[in-house]
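Several structures are given next for inspection.
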Structure P
Amino acid sequence: MAEATEISAIVNCLNLYAIAVDSQCWDLFDQVFTEDITADFGGQAVWKGRTDLKAAFAMIHESFASTQHVTTNHHVSVSGNDASSISYVHGRFIRTVPQGGSMFESTGWYEDRLVRHPEGWRIARRSCRMQWWGGNPAVLETAPGVKVDPVLDSMKDHAASPAGIAHIASLLNGA
């Protein structure tokens, strides 16, 4: 079993992501992600590389008046210099749009693979899955021509298949 200090350091890394996004301090991503991060937020929202992720997030989030990401229920497994985590997220996005309300919110979970670096733990792969949403999806449409069609996922559905069970087990066991 991993030492509490290792798990605490990983949870701090996971939580620093929310602070970076909500403060729009994109240089904090250097303390959250590896240089070669693969981040999959569903659909076409997939980025490879920290530089591209920082640039995309800066552009996407610039027009929000406010965001708030709450990350909870962290389950962390450590195996040497590798770790995995599942955590739940509730995100709120505030932006004035012509109609339909100024807030979008969603809940879901992050599946993370982390690696130990000399500077600390960093996320090497992140998948974000949305389980529920409410409010106005137009709030998320921060670039011309971008239409958001929230795709819902369910951990229950993942666990219903042998491949899904194996995937969840690998995250829980740090494999």
Structure Q
Amino acid sequence: MQNELSIHDACSSIISVLHECIGGAEESGAFLEPGPHGLLHVLDAIDAEQASRPSAGASVATHALHVAFSLDVFLAWIRGNNAITPDWTASWAQSAVTEEEWKTLRSRIAIQASQLEAAIAAHAPADAKALWGALGALAHTAFHLGCIQIKVDALLDADSHLELEKAPHHPT
């Protein structure tokens, strides 16, 4: 007889990969290289002005605000509030943030991630809808991590080119 994976083990794995997605991989990852590559680290790489600039469509701030909104929705769903009707369109409305708003948003996402991990552990092993929400939260957040990483890379690349153009040129 084969050993079967318990639902608690499966939920623990979902929590681990979600933790990696938001906080980065420590020694080894399911899909990220070890190091500071999770969503929070990527968001920390830029300031509010950079985050507010459109980059390949919507700004990083817009994506991060949408992720924060979605984490609230997934958290409510996992905790059993399945009657919610989120306004997904409104979650894309804001494109610019101040430094204080940017700092608060990054902190909010970190808190939400911790709450989400606890909610998954508490509810997903015994509730199929909560498990569905946990998998949705993981897939959705991982998708936006990829989008945000591409945008941040483009912003940092553009800014490094601007710095080179501003640098004094010395004759050789």
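Every read-out reported here was derived from the displayed coordinates using simple, explicitly stated rules and does not represent laboratory data. Remember, predicted model here, so these are calculated numbers, not experimental data. Cβ atoms are built from the backbone, for glycine too; each structure is taken alone.
Starting from the value -8500: which structure in P, Q was helix-only ellipticity at 222 nm (-39500 (n - 2.57) for each DSSP H run of 4 or more, over all residues; to 500) calculated from?
Among P, Q, the structure yielding -8500 for helix-only ellipticity at 222 nm (-39500 (n - 2.57) for each DSSP H run of 4 or more, over all residues; to 500) is P.
When volume of the Cα convex hull per residue in Å³, for residues 76-131 alone is computed for each of P, Q, which one produces 95?
P
Consider the structures P, Q: one of them gives 28, 19, 14 for semi-axes √(5λ) of the Cα gyration tensor in Å as calculated from the coordinates. Say which.
P
Could you figure out which one of P, Q the value 0.65 for FRET efficiency 1/(1 + (r/R0)^6) of positions 12 and 52 (r between Cβ atoms, R0 = 41 Å, to 0.05) was computed from?
For FRET efficiency 1/(1 + (r/R0)^6) of positions 12 and 52 (r between Cβ atoms, R0 = 41 Å, to 0.05), the value 0.65 is produced by structure Q.
Comparing relative contact order in percent (Cα under 8 Å, 6 or more apart) across P, Q, which structure shows the greatest value?
Q
Given a value of 19.6 for mean count of other Cβ atoms within 10 Å over residues 84-91, calculated from one of P, Q, which structure does it belong to?
P
Of the structures labelled P, Q, one was used to calculate FRET efficiency 1/(1 + (r/R0)^6) of positions 116 and 148 (r between Cβ atoms, R0 = 30 Å, to 0.05), giving 0.95. Name it.
Q
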